[in-house]
Structure formats: structure tokens, C-alpha cells
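Bear in mind that the values in this text are calculations on the coordinates, not laboratory data. Nothing here was measured: the structure is a model prediction, and the numbers come from that model. Cβ atoms are built from the backbone, for glycine too; each structure is taken alone.
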Structure 1
Amino acid sequence: MPVFRHYDKNIIGNTVLEPGEADAGVIAPLQDLGSHVHEGTHPGWELSEEESFRGVAVAADGNGRYGRISPYWQGVNAAVEAMRNVAAVGASPRALTDCLNYGNPEIPEQLWALAEGVRGIADTAKGVSVEGEPVPVISGNVSLYNGKPDKSAIDPTAVVSCVGVLQDTRKAVSMQLKKPESLLILIGPRKNECGGSLYYQLLEELTNAQRDSLLGSAVPESDFRQVSTEIAFVTDAISKGLVLSSHDISDGGLLMTLFEMTLPQRKLGGSIGMEIAMDPPPSSLRPDQVLFSETGGFVLEIDQKNKDAFMLLARKHGIDPLTIGKTSRKPILNIQMNGKLLLSEPIQELLTIWEEGLQTAW
């Protein structure tokens, strides 16, 4: 059970998407503007109905495991994933802020890690273009001299938050599956980028291997032009009402993304399954690499009646979507690749494991 479910996570009455429902939280701060200003307010505070539905999306990301391999790509991935997350709900990324968590800058290699992380964030802000403009870093903070009990430095970790803007919060989409018999579309190529992944971490734990002995080296290396194109396409498709649900691919890879889309939210859902058939698979990788590589991307749910319009829009953006399956009335997650069944598990059993994970860990 996520810890945040034990706390108030709404902002007055303006929360559109709560934590856990989507890759980013969404609020509509202008919906209740009149109740927060004094009587006789200047007419400039009066908004049209269209303006009142404008909203803000916020997400924060940072994977410290990547920092053990490459502080530079750790910074890049933190910024890229934060931008992907706000795009996944339909918002255009507008600004970044960072929290830099590093070791002792008086030690050369730890100072180098800090410099590399900052360089990664800066390159991402300049390299990812949203509507023809870079995404500025508008603020941040630094936490240095962080160490472990054995006096070694913590994993070099930049945590990056992104703020995005939605023109109409009524069009924001969550990650939860909406209906059976809809199509599931993969956006973004699959690469062998399992370095620092949850998959490798779990293999270490299951085999009682020495820490970092299975860390790997191939962390996700984002192509800024590709990221820009994917973000533009996903936000455009959502704004046109062509997307039912959306989820980015990150921690845990494609398999975790698919599972999280089946989860119930606000006590609704959890009854729609997936029939995934990747025949042929999206790359020449091994099945475990396809499912667990943390190369960024998106999985989108679309209505079958919108397939032609969706594919036409994808071509206009230079995107090559891959249909990997469909939703099902049976609450089961089925995955096959090259005609071989890899997974067939009831959603409820997977949900129970997921909800009890924190309790088991402690």
C-alpha cells in the first residue's frame, strides 16, 4: 500500500488527478478562484469558462541507481522522466527545478559526480524542445556532504521536478485502463538498457549476490530529439481526445508499466485485463530485456474507432507506433512474445503482491 494513501493529498477542491492515478498530479487552480479573492476584486480576475479549466501538472523523478554507473546520465534521466511524466497526462513541460543530492565536494571524484549531474540536467533542458523552445531550470537546491555509515558517499542523485501546463484539464488522462477491447500502443524503441534497473537489483537480491555485482553498465541514454518528438505527439494526441489512458516507461520497464495500468484507483477499476502479443517483438532483444529494460517511452490505450486518426497523427509527428495488444474483459495479465506465453496472472493476485510490498519489506 503506497504511503501517500495515508495522508491528505488533495488541494482544496481543485485536484484533477491524485498521486497514484497518473504519472503526474494535476490541479485546476483557476476553478475556484472567486472564493479566494476579496469582494470588489478587479474585473481582471474574471475568467472565461475556457480559461477556468486551464491546469498545472507536476511530477518529480530521480533514480539513484543510475548514479552509481553514470552521474551524467542519472541527471539526464531524472529530467527526461519528469518531462515525460507531465506529458503523459497531456501537459506541455514548461519548467524544471532540481534537488541535487551528492557527497563531499572537497573530494575530487565526488565533486566530479556533482558537476556531471548538473551537466546532464543542463543538457536536457537545452536539448529537449517543447513547441520550439528549451525547458528552463527556474530554481533548485543542493544537499552536499551526504554520506553513509561507512563514510562513503551516497549515490549521486539529482531529483528533478517538472511543471507542465494543460489548456483544458477536462482532457487530462490517467494511467488506469478505461475499457475492454481497446488497443494498447507502444511508443518508443526498446533497447538493451538494463543498467541500474529494478530487474538487475531484484536478481541481486534473489541470488544473494554482492551489492552492485549485477548493476550493469548500460543505463538509458536519451536521444533529446526523439524525446521532444514523442512528447509533442503524446500531448497532441491527448488534446485531440485520441487517448484513453497513458503511462510512461521507466522504473521496472515495460512490464511494470503494463501492470500499473491495470491497478484500481480511487477504489474503481482493477477489473480490466491485458492481452499482450508481441509477435514479432519490438526489437531483437531477449524477452527479459524487452520487458525490463528501462529505456523511456510510453504505453497508450486508444479506442479502436480512433485507430486511423491516431496513426495518421503519429505519421505527421514522425512517430512509428507499435500495437502490442488490447485490453480484455478478463482481469488477467497475459503476455506472449514470438508465440510463447511468458506471463499469465490474475490482476487481483498481482495487486495483492503490490499492496503488501512495503509491509513485507519492513
Structure 2
Amino acid sequence: MSERCVLFITGEYPPMHGGVGDYTARLAEALARQSWEPAVLTSQRAAGSRYVAATVERWGWDLASRVRQAARDTGALLLHLQYQTGAFALHPAVNVLPYRVRERPLLTTFHDLRAPYLFPKAGPLRPALNQLLARGSAAVIATNPEDYAALERDPRLRGRLHLIPIGSNLPEPSGADPAETRRRLGVPVDRAAVGFFGFLTRDKGIDLLLVALEAMPEPRPALVLAGGGLADTDQANAGYLSWLDSRLVEAAVPVIRIGYLPPQDAADLLCALDLVVLPFRAGASLRHGTLIAALACGAAVVTTKPARLEWLHPLRDREHLWLVPPGDPEALRSAIATLLADRAARERLRRAARLASGAFGWDEIARRHIELYEAILGRRARV
């Protein structure tokens, strides 16, 4: 067995499309740079990818035995679950996993706290499953302050709860000429271009962005959709995406759907757009990898206010990004118009965004994970 081998358990992993998969891959790479040995158990659709040691065709009650076998095969002494409610086909086996693999400590990173769907009228059973998972874990990691605050309400998690942010899933921009990048990717250079980056789910508010752009005078900015579609594990947004597809066809603004891009192209595009607008319905959060990526790429970002501004620390309104109230297309329109008319303000946002993104660097994220891993293994050795 290796004291520096950690087995990640994740419902998605590249080449599957999904933020948690991208996060896990970047964390694995950063750990490897610091002499750890990452291994991954994930969906069969990611078989053959770097660090993937075991795959699962269908998530079910045999998950625990598969995890134990993968841990034996890799020599991992530590298990690390990357939990997202919609992943693992919504199967409850993942929520009871810590109780079925007690021979090795299992940590859980909660990428969201949404209650899983079980069956109609499941009621209080739904949030209880996430609570069960957290209480059984050797340590719990929240990726953002609001989730940390929610988890902290459970007194049983005291001393085991940690806040470690996520990083960008994109490389640094290459330095390519922005106009050339736009031409190469089919984005006009003689018209303002407002970009959206990410999956087309209801919580992202793309329909609100359309309303805002349609209220602007001609010539209206082009809307550039980079990414798009749904994550491979998303079973909840198919109806919304179908409706949005029709809405985009009928939109009174030019819509350029670029789709999924290689990471370097995506980074260069975000850097080349006039604005990147992320109108999250519930407010921006540091759990949103698309927000972190846009800032790290030096985009001028317009997004929505969270319930508490300190949840975005160290980011500040009008310094690193431009905040508007969520669910307010008129406020969105006004912010877009103001910034498109003020190139100097956009450049100030770009410079500050690049500087602030240093707080979300992968090497520091990996270092904090290693510190936690070593503390858990040290406690176990003393038992």
C-alpha cells in the first residue's frame, strides 16, 4: 500500500463533459506534481483516461465492493469522494459509502448541497441522505463559503469540516491576438460580442441574458455561447434545454453557438470577448467553475449578486467583476450597455480579475488537500 496514493471516486471524468470531472482531473494533476499518486474510479465512459484505475458501467449497490477492489489494486490508503447530487445516476449507494468501506478513511467534497431525488413524496428523507454522507466521512470539504456555512450547522461535523476553493478548469490564455481568435472561431470583430460560458441549465439564467440583449438598441451585441449543452450526468435540465434551443432560434439578437472547445481555445475566446456575462439565477458563487475560469482568463465579467457579498471573498464588486441583482434583465441590460461603452472600465476589470484569480491556483489547492490527507492518515496511524 502507498501512503501517498489517494483513490478518487467521481461520477464523471474527462473526456466526459462536466465541471466535477474537470475539477477532479485538475486536482489529480496538481497532486501528482507534488509527488502524490492519484487514482480514479469513475464511469466506464472515461475508461483509458489518465489516472483512471477502475470504471463502473452502472452505479448501484455493488459500488462499495468496486471501491474496495480498486483501493487494493492501486494500494490507496485514502478514499476521496467527489460528490455532486446529480451524479452517480442519483443512486443512494454513494450516500452510504463511508459506512461500507470502513477499512479506509473516506473524505467527501460536496460540490453542491442539493437534496437528491429519491421517489415522489420522499420529503425529509432527501436531505437526510446528504447528512448521512457527511457524518460518515472522515473529513468534509466545502468548495465555497455558503455551503461551508450550511454544513457548519451540523454540530457532528465540528473539527472535520474544511473550506478549500475550486480552481479554473482552463489553462492560461496563449496570448494570441484577440481579433484573430474571434475570426478563427467565427465571432465577428466588427460587432460587440457578449459571451456565456458553461452548460445551458436553467440556473445559469441564459434566457434572462437574452431578454436583456433584446432590449438593447440596434446594432445589438452578438451572443456567443461557448460550451453549451448539458453535463453528461445531468438528468434534470433536458426539458429546459429543449425550450431554450427554440428560444435561441427565435432570438432578436445574433446568436453564435460555438459548442464545446478544446481548453486552450476556450481560454483564448474568453479573453477575446468584449464581456462575459454569467447571470446565475441564485447569485454567483465560488462553486461556479465557469466564473473562476472566466476571471482567470482575464475576462471582463458581469454576474449576479449572491445573498451575501462576503461569499465571493476575495472578489469585490466593480473591482474584479460587475454585479447586478439576480433575476433582473433590466439591471443586466444596463450593466452590459455601461461596460460596452467604457473600454477603460473593461480593461480595469480584466487586470484585477487576473490578479484575484491567484487565490484559486491549483498548486495551493493541492497543498491544502495534502495537508488534510496527511492529518487524516496520521490520526489513523495513532489509533
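Given 15 as the derived value for relative contact order in percent (Cα under 8 Å, 6 or more apart), which of the supplied structures 1, 2 does it correspond to? The structure behind it is 2. For distance in nm of label points 7 Å out along Cα→Cβ at positions 175 and 319, the highest value in the series 1, 2 is held by structure 2. Looking across 1, 2, the calculation of helix-only ellipticity at 222 nm (-39500 (n - 2.57) for each DSSP H run of 4 or more, over all residues; to 500) that yields -11500 traces back to 2.
Out of 1, 2, choose the structure whose coordinates give mean projected area of the Cα convex hull in nm² equal to 20.4 when calculated. Don't skip to the answer; put the middle values down first.
On the way: 1: 20.4; 2: 18.7.
Computing mean projected area of the Cα convex hull in nm² on every structure in 1, 2 gives 20.4 only for 1.
Supply the structure label, taken from 1, 2, corresponding to mean count of other Cβ atoms within 10 Å over residues 143-150 with the calculated value 10.9. Attributed to the structure labelled 1.
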